[in-house]
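Throughout, read-outs are computed from the coordinates displayed, never taken from laboratory work. All of these numbers come straight from a predicted model, not from anything done at the bench. Cβ atoms are built from the backbone, for glycine too; each structure is taken alone.
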Structure P
Amino acid sequence: MAEAQHRQLVDVPLKKLYQAILDFEQYPRFASGVKQAQVLEKKEDSTVVQMQVEMMKKIDYSISVKSEYSDEKAKVWWNLKEGDFFQKNDGLWELTAVGPEKTQVSYKLDLEFSVSVPSFILKGLIKTSLPKAVEDFTAEAKRRES
C-alpha cells in the first residue's frame, strides 16, 4: 500500500480547475499517463469512469467518483469500483479558493496493487505522479481560461 499527498498553490480559478478535474473523457488529451477515459454511468450523486493508464504497464480499471462544489471550496473523491491490477485506488482533490485567481490544491492518492510491487517503487511512483497531475490539470484549466 502506498499513500501520498501533495499540496500546492496554483494560479488558476477554483471553478476552472474543478471543471478540468470532472472532464474525465478529455483526460487522455492532457493528463500524463492516461490513455483512455470513458464515463460508463452518470447518476445524480456519482459517476462511474472506466480508465486506462500507463503505470509500469497498461492498466484498466473503473472508479466511482463523487464531488461537491461551492465558490469557496470544492472536493472530488473516488474509490476503486473494478480492476484486476488494483486492490485499492482511492483519491481526493480538495480545492480552496485563495482569491479569484488562485486555488490551494490538496491531492491525495492511496493505491494498493494486487501484485507484489516493492514499496519504495510504489511510493516513488505515486510521489512523482501527484505533482505532475497538479501541473497537468492546472495547465488544462489555464488553457480553458483563454
Structure Q
Amino acid sequence: MRDLFKFFRLSYQEKLFFIKAFYTIGYFRLLLRKRELQALFTSVSSRSRKLLKHPESSTIPPARLARLIHIANGLVPLSTCLAQCLAGKQLLAEKGYKTTLHIGVNNQIQSGFEAHAWLSMNGNILLGDISNLHQYHELSSPSSLDEP
C-alpha cells in the first residue's frame, strides 16, 4: 500500500514514464525468449539511433528516469538485467540520452559462470549496478548496439 502512495506522489510525467517502463521491460522480457539475441540488439540499436535524432522533451534527469526503470523492473515477473537494460536504452534514447549497454561474465562462482548487463551514460552506471560488478569481465559491446 505504501508503494501505491509513492506512485501517486510522482509527477504526471514520471507516472507516464513509469507505466511505459513497466510495459517496455515486459515487452523485452518476452522478446528475449522469442528472438535471436543479435537480431534483438540490432533492432534496439536501430530504434535508439532514430529516437536520438528526434527526442521527446523531458524535464526529468536521466538518473531519475533510470531509478523509475529500476523500480518498474522489480514489478515485472521473471525480468532480467538484460531486459531492464534493453528497455532502459530505448526509453532513455526517447528522451535524448545516449547510453552504452555493457555485458559481462563472472566465472569466479562455483556454478560455472554468471552473466550480467548494465547500462551507462558518460561513464556513470545508470542501471544494473551491483556490489560485485568489479568481478565481471566485460565482453566486447555488441557492435550493433553502440554504432554511431
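Points worth noting:
- With Cα extents along the principal axes in Å, for residues 54-101 alone derived as 32, 18, 14, matching label from P, Q: Q
- Comparison of P, Q by relative contact order in percent (Cα under 8 Å, 6 or more apart) - largest value held by: P
- When FRET efficiency 1/(1 + (r/R0)^6) of positions 118 and 134 (r between Cβ atoms, R0 = 25 Å, to 0.05) is computed for each of P, Q, the one that comes out at 1.00 is Q.
- Taking distance in nm of label points 7 Å out along Cα→Cβ at positions 14 and 78 as the measure, the highest value among P, Q is held by Q.
- For mean count of other Cβ atoms within 10 Å over residues 86-93 computed as 25.6, the structure of P, Q it came from: Q
- Of the structures P, Q, the one that -17000 was derived from, the read-out being helix-only ellipticity at 222 nm (-39500 (n - 2.57) for each DSSP H run of 4 or more, over all residues; to 500): Q
- Winner on distance in nm of label points 7 Å out along Cα→Cβ at positions 38 and 94 once structures P, Q are ranked, highest first: P
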